Structure formats: C-alpha cells, structure tokens
Structure I
Amino acid sequence: MNRMLILILITLMVNDITAKEDSQTGLIMDTGWELVRANCGGCHSYGIITSQRSDRQGWEEMIRWMQSSQNLWQFDLKTEKTILDYLSKSYPPLEGRRRAPITKTLMPMK
C-alpha cells in the first residue's frame, strides 16, 4: 500500500513538473486545450474545469447535463471527441478524493 501511495505521489509530481499551464486559464496545455478554452470559458470559470476530476464517462455526463439543462450547444463529433480526450487525460479521477464526481441524478434541476 505504501509503495502504491509513493508511486501515485511521484506520478503527480512528475505531471506537475512536465504539464504546462496556460497562465490566463490555468488549463493544462495539451492537445485539445484550446477547444476547451473556446467552448467552456464563456459560461463558467476555468477553475470549475480544473477542480473537477472524472473519467471519460463522467466528463461526457457533465457535458450532457449542461446541454440538457444549461443551454450548452451540441458539438460536432470531432470537437466533442477532442474535448473528452483532453478532459479525461488532463483531469482524471484521483484516488483519495474527498468525494466522487456528482452523478447526474444529483445535479441541480432546471
């Protein structure tokens, strides 16, 4: 168990060192970050994105919720795939998180 914790901490430290963040948004600068900047920051702060952690399915559920209840537009398939690839790679779930991402049934109603 201690070895696992050490590996996780080393991985996080290496990611922090190698990941470059955009100084204006705080987003990790990796493939697709520009699409996230262009499509997400108009409705909410980038801090909401960087503080969330989820797997691909969780990120997709958050997008679907925003589309169904917050007037987020539909993305073309390539754009959506790029955004989901970026979010699931750059902001994956972390072990030891205080809570799991909010499920769709717990999201605020319209």
Structure II
Amino acid sequence: MKASAALRALPAPVKRALAKLGEDLSAARRRRRIPMAVMAERAFITRKTLGRVERGDPAVSLGIYASVLFVLGMVDRIAGLVDPTTDRLGVQLEDEHLPKRIRTRSRL
C-alpha cells in the first residue's frame, strides 16, 4: 500500500506519541491477560490490524483505536482528548481578546 503524503510528512513528535499509544495499548491488553486473537475478535478487527495498532501505525483509523480502547474499558478517555476545559493555550488566547469593560445598553 502506498503511503499518503500526510503519513510521510508526520512530525517526529506525532510518530513518537503514536508509538507510545500503541505500546500503552499493548501493555493494557497484556495486563488484562487478553490474547491478541481474543482482543482482535472483540474489536472486530484482524490480528494483523491489532498488531499495527500496538505498533502505533498512523495509517490505522481512529475508529479502530477507539474500538480497541472500548474493549479495554477505556473509551471514556477519548472524550477528554481535546476537552476545552484543559486547553490552556486556547483559554489564554481567548482571554487576550476579552473586552476591557462591559457596558450595559441604556433604555430608550
């Protein structure tokens, strides 16, 4: 399969983060004593795809990563990935554009 330009251009920190995610998923599966074949069956994927997930392959869809997290009982963590309440930079940028004062409208 030919890799897309986006996959070839992935920044090194992204590659490292995906590799760590794969390692963590593999460790979580092994801590639960779930064999690869059983995990793949429960996630409705092949063992080969599960191996790619556990290596942090960026070509695997987010949906498959989510399915694996679901099987591990960790799917709730996806919702917090980009939670606005934990986005310090976003809050800081938003605060910079807050008005200096708020005026009430006078009634006519």
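We did not get these values from a lab; they are worked out from the coordinates using the rules stated. All of these numbers come straight from a predicted model, not from anything done at the bench. Cβ atoms are built from the backbone, for glycine too; each structure is taken alone.
Across the set I, II, mean projected area of the Cα convex hull in nm² reaches its highest value in structure II. Computed over structures I, II, distance in nm of label points 7 Å out along Cα→Cβ at positions 38 and 54 reaches its largest value in I.
In terms of FRET efficiency 1/(1 + (r/R0)^6) of positions 46 and 86 (r between Cβ atoms, R0 = 41 Å, to 0.05), the structure with the greatest value among I, II is I.
Quick check on the output: 4.7 is distance in nm of label points 7 Å out along Cα→Cβ at positions 6 and 78, derived from one of I, II. Which one produced it?
Corresponding structure: I.
Which one of I, II has distance in nm of label points 7 Å out along Cα→Cβ at positions 30 and 70, as calculated from the coordinates, equal to 2.1? Walk me through the numbers before you get to the answer.
Working: I: 2.1; II: 2.6.
Only one of I, II returns 2.1 for distance in nm of label points 7 Å out along Cα→Cβ at positions 30 and 70, namely I.
Can you say which of I, II returns 24 when relative contact order in percent (Cα under 8 Å, 6 or more apart) is computed? Numbers along the way, then the final one.
Working: I: 29; II: 24.
The read-out comes from structure II.
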